[in-house]
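> Structures given as structure tokens follow.
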Structure 1
Amino acid sequence: MLRGKQKRQLRALAHHLNPIFQIGKSGITPEMVKGISDALEKRELIKISILQNCDEDKNEVAETISSRTRSEIVQVIGKAIVLYKQSSQEKYRKIELVR
């Protein structure tokens with residue numbers, strides 16, 4: 001569970017990130033969850049864009065992806081979701097969270 005300071009730190013780091021996944025009409029597919037999980041393992045912090053043709057609520061989408069990838073929701077703002085998960089491999093760990 002992330003604390004307030006940690007979320008602020010991650011939001012600042014995510015501000016300049018471009019979304020690497022888009023969720024559209026087809027919703028959340030198992031392949032997409034696998035791709036997001038792999039991206040989180042290598043990058044730790046990612047941004048996902050929700051397209052206008054997505055029928056699901058953005059908060060429900062964020063919760064679903066977070067639970068399926070075992071990641072933390074940093075922020076849901078507008079049509080963007082920011083997720084964080086510490087990498088299990090030491091070589092991919094780039095983000096040092098404040099205590």
Structure 2
Amino acid sequence: MLIEQIELGKGCALGLKLNMEHAPLLVIRAKKGFVMCGYLNMDVADKLGDVAVRVTGVKSFKDVLDAKAVDVSEAAKKLGISSGMLVKVVLEIMS
């Protein structure tokens with residue numbers, strides 16, 4: 001498992017990467033929420049009330065940061081986060 005501090009404009013986030021058999025599982029955790037790769041389930045994040053964003057087709061933290069949100073939880077929408085937003089912007093809202 002790789003754990004990395006990711007610098008943001010308003011603070012930092014924590015990146016977690018676990019190499020699975022065919023692709024990595026990636027999560028970047030900020031103060032108010034997290035960005036997750038396609039391995040994780042948005043329905044569960046919604047059920048729990050988490051501020052969450054899902055991206056797909058990523059293999060590294062850089063890929064996640066450069067990606068656009070594919071799915072957004074209801075709690076994330078309340079913060080002004082929407083599908084299609086750049087993850088770098090999303091993480092600033094979450095920090």
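> When you work out relative contact order in percent (Cα under 8 Å, 6 or more apart) for each of the structures 1, 2, which one comes out largest?
1
> Also, quick follow-up: Comparing 1, 2, where is mean count of other Cβ atoms within 10 Å over residues 35-42 highest?
Structure 2 gives the largest value of mean count of other Cβ atoms within 10 Å over residues 35-42 among 1, 2.
> Identify the structure, out of 1, 2, from whose coordinates semi-axes √(5λ) of the Cα gyration tensor in Å was calculated to give 22, 15, 11.
Only structure 1 yields this read-out.
> Something else: Given a value of -6500 for helix-only ellipticity at 222 nm (-39500 (n - 2.57) for each DSSP H run of 4 or more, over all residues; to 500), point me to the structure among 1, 2 it was derived from.
Derived from the structure labelled 2.
> State the single structure among 1, 2 that was used to calculate FRET efficiency 1/(1 + (r/R0)^6) of positions 19 and 51 (r between Cβ atoms, R0 = 25 Å, to 0.05), giving 0.45.
The value was obtained from structure 2.
> If we compute distance in nm of label points 7 Å out along Cα→Cβ at positions 27 and 43 for structures 1, 2, which one ends up with the highest value?
Top value of distance in nm of label points 7 Å out along Cα→Cβ at positions 27 and 43, among 1, 2, belongs to structure 1.
Rule-based calculations on the coordinates, nothing more; no lab input. Remember, predicted model here, so these are calculated numbers, not experimental data. Cβ atoms are built from the backbone, for glycine too; each structure is taken alone.
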